[in-house]
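Every number in this text was worked out from the coordinates using simple rules, so none of it is lab data. Just so it is clear, the model here is predicted, and its values are computed rather than measured. Cβ atoms are built from the backbone, for glycine too; each structure is taken alone.
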Structure P
Amino acid sequence: MTDTETISTATYCYAHPTRETALRCKRCERYICASCAQRTPTGYLCKDCVRAHQKSFDTSEWYDFIFGFLTAGILSLVAALLITLISSIGFIGWFLAFSAAPIAGATIAESVRFATRRHRSRALFITVIAGMALGALPVIIFQILNMNIFGIIFQVIYLVIAVPLVYARLSGIQLSK
């Protein structure tokens with residue numbers, strides 16, 4: 001084999017033309033270097049094919065963002081008001097707050113899922129989280145203006161527990177099987 005035959009059979013990454021490689025994307029068959037390759041359980045994909053595959057799971061429409069935001073905001077306002085009532089109970093209120101926040105989060109998540117007809121996208125999930133935070137904001141501002149420390153603490157407990165729970169339920173994150 002001569003040097004000219006070796007040069008003619010060399011293959012290069014489609015994104016990095018100076019990097020020689022023998023690795024191919026299993027979907028589009030383009031040559032990819034190690035830094036462009038995305039490992040999957042069934043082989044390597046290029047970054048473009050991974051993006052295209054992920055976009056097939058984004059099913060949300062423009063109006064889902066509005067419905068999700070409004071549903072989360074209104075229900076979060078109601079939950080924040082209820083948490084404020086719980087904060088005035090006293091010592092038992094702490095236990096009630098820690099048990100009511102997950103219930104409120106699950107209720108908000110399922111209501112948003114119903115309102116958006118189970119449509120999905122990462123941007124939709126973030127919009128819902130923003131709606132939750134803005135829904136609780138008037139109650140938090142009221143608590144700050146009244147200098148109610150326990151009311152503020154209970155609102156923080158609610159948001160710290162409910163927001164990740166809503167995101168996890170909507171996105172399908174499973175911590176255990």
Structure Q
Amino acid sequence: MRFPPATEIRKRRLMLGITQSELAAASGVSQSTITKIETGRISAGYDTVVRLFETLEAMSEKDRGISIMEIATTDIISVQEDAPVHEVADLLKRTGVSQIPVLRGDSPVGSISERTIFEHIRSGRTMDQIGRVRVSEIMDESFPTVSESASMGALSSMLATADAVLVTRKGKIVGLVTSADMLKLV
């Protein structure tokens with residue numbers, strides 16, 4: 001699992017209303033070490049950073065008791081990889097979403113967004129040319145997937161580097177979460 005930079009520890013701790021003493025007691029990392037990490041006076045080891053983030057995740061989830069599926073969009077808008085881009089553009093416009101997963105059957109194989117389409121238009125192709133291209137020719141990599149039972153902390157870590165995360169149950173896609181969905185928790 002990939003964690004945000006150690007500088008995020010203070011932000012997350014304050015968002016949860018947790019003191020350094022409380023975090024120290026729960027994580028087993030000394031308060032003085034937490035102070036030094038938060039102020040940037042030391043560079044924490046990987047194990048220490050993992051322990052602090054996992055502790056913050058556990059404290060956050062304990063307080064909130066929210067599951068991923070409570071914030072996930074379950075009516076997932078997607079497109080097949082062989083669809084023409086003009087159909088995707090129409091779908092994005094009609095639904096008001098800005099990015100969607102690209103599927104081959106029921107399996108995710110990529111993603112496409114308004115930004116991707118506009119980048120190709122800016123590269124010199126006409127809208128008509130782009131509209132006739134198959135999604136598979138311009139799609140971006142697939143959104144990462146996470147089990148519906150994963151922690152909210154794991155989900156938020158994934159959203160730090162991805163536009164969206166697909167939620168799975170027994171290997172089947174059952175939801176999609178974006179940063180906007182995470183903001184519902186604030």
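Given a value of 1.57 for Cα Rg over 2.2 N^0.38 Å, calculated from one of P, Q, which structure does it belong to? Present the calculation step by step, with values, prior to reporting the outcome.
On the way: P: 1.57; Q: 1.25.
Considering all the candidates, the number was obtained from P.
Give the label, chosen from P, Q, of the structure having the highest value of distance in nm of label points 7 Å out along Cα→Cβ at positions 35 and 131.
Details: P: 4.1; Q: 6.5.
Result for distance in nm of label points 7 Å out along Cα→Cβ at positions 35 and 131 over P, Q: largest is Q.
For structures P, Q, calculate distance in nm of label points 7 Å out along Cα→Cβ at positions 75 and 115 and state which one comes out highest. Don't jump to the answer; show the numbers that get you there.
Details: P: 0.8; Q: 2.6.
That would be structure Q.
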Structure from which -13500 was derived, helix-only ellipticity at 222 nm (-39500 (n - 2.57) for each DSSP H run of 4 or more, over all residues; to 500), options P, Q: Q
Structure (P, Q) behind the derived value 2.5 of distance in nm of label points 7 Å out along Cα→Cβ at positions 27 and 147: Q
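Where does the value -0.47, -1.08 come from, among P, Q, when log10 I(q)/I(0) by the Debye sum over Cα atoms at q = 0.13, 0.24 Å⁻¹, for residues 51-138 alone is the thing being computed?
Working: P: -0.47, -1.08; Q: -0.56, -1.14.
Corresponding structure: P.
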Structure with the greatest value (metric FRET efficiency 1/(1 + (r/R0)^6) of positions 91 and 107 (r between Cβ atoms, R0 = 30 Å, to 0.05), set P, Q): Q
